[in-house]
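Nothing in this text is a laboratory measurement; each read-out follows from the coordinates by a stated rule. Note that the structure is predicted; figures quoted are calculated from it, not measured. Cβ atoms are built from the backbone, for glycine too; each structure is taken alone.
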Structure 1
């Protein structure tokens, strides 16, 4: 799936000369956490987000320069912190350069950028102009539409068992899948067998949960220590 297929086209933007008060009001009114900043030419100039407005003198959260830094070449950093805390226009606090994608970008690229830059939204640009934006919320909306629904018709227990074991055998991490069995009754899958890694145990359960037609999963897998074969209890917080 590509960015252009999921992006919002009705992008709310501001200019570098927009008052910070007005930008904050736009974010609050539209329930968004960031805005593309567009220059008079129409080209994107930056992004202003909630993160750019956390260190403000009005909140008492501004960074205060350490006395010892006055003796070092750190005055530029302190000056920048002062601007972030006291600026009145968006262009003075916006983040540059802009992390962006083209409409043809795959969602894998969009998500990778969000993760590596720790951002919640990625503008979509053509010829330097904003044509859309992809946010985490947009990805969640697509995810919700793609998540499997309950099977419309019941599936025979024998067929469900076959599906679960076939899906499990296809997983490259399921090294011990031959020791796992699935007992099925009225659409409920009971997992039995031995695992040597609690992470594999959870993954086996997820395989069963994602098998079309499965109504529920009961985990009766036994977790044992790989070298000694001693049975172990699952760690605190582990899902059974």
Structure 2
């Protein structure tokens, strides 16, 4: 990743005050991309990693502060064992090669999901990268690993209930702000925009609570082909919308 900068010739094409602060990506279509080219699925995932690096760089240079990537869901564990093993090895390699860029650009890495399931060497690489970047605050890259929203919610409810039983939390109905601190995304703003590639029109157990007021953008482009121009189209579409958060349009305009 080259150094992040707000160069005049690197514009998203929309006013800065109409940009989302946080964009989350459901990266779909690696397997279909590979199949269409007569390649094995791993080649699709390999090409998808290249797109990850390009999209993250473009997002930050456009002025987006937080990027979340849905990299591996708990449901992905049921894929063929050889594919899961290959993905874990790819993840470890990616973190090792990408960490110097995160450090150079002072990008904080956050990981959400139950990483206790990850192979020991992969988990160690993830924890090292998170620890070495935790002091940064300008940009945040959130990677969802072995993540599903329902699993996150159950873990959060369990942790909250234990604190109530221990007397460190008050009984009764908690505020959203209190409960949100028990989610994996504690301290991270909710996504303003969620982009899903490959033509699928669903959230697939991703950030179900955090997406309560997110805008959604679906496109037919397979993830390995998702380009800077595709990202610009998504941002332009977002900028054209009126976000009301339960209020009327007149209230928002006032």
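Computing helix-only ellipticity at 222 nm (-39500 (n - 2.57) for each DSSP H run of 4 or more, over all residues; to 500) across structures 1, 2 gives -9000 for structure 1.
Out of 1, 2, which structure matches 0.35 when FRET efficiency 1/(1 + (r/R0)^6) of positions 110 and 190 (r between Cβ atoms, R0 = 35 Å, to 0.05) is calculated? Present the calculation step by step, with values, prior to reporting the outcome.
On the way: 1: 0.35; 2: 1.00.
Structure of origin is 1.
If you line up 1, 2 by distance in nm of label points 7 Å out along Cα→Cβ at positions 14 and 206, the top spot, with the largest value, goes to 1. Computing relative contact order in percent (Cα under 8 Å, 6 or more apart) across structures 1, 2 gives 17 for structure 1. When Rg/Rh (Cα atoms, Kirkwood Rh) is calculated for each of structures 1, 2, structure 1 gives the greatest result. Look at distance in nm of label points 7 Å out along Cα→Cβ at positions 62 and 102 for each of 1, 2: the largest one is in 1.
Structures 1, 2 were compared on FRET efficiency 1/(1 + (r/R0)^6) of positions 118 and 166 (r between Cβ atoms, R0 = 35 Å, to 0.05), and the highest value belongs to 2.
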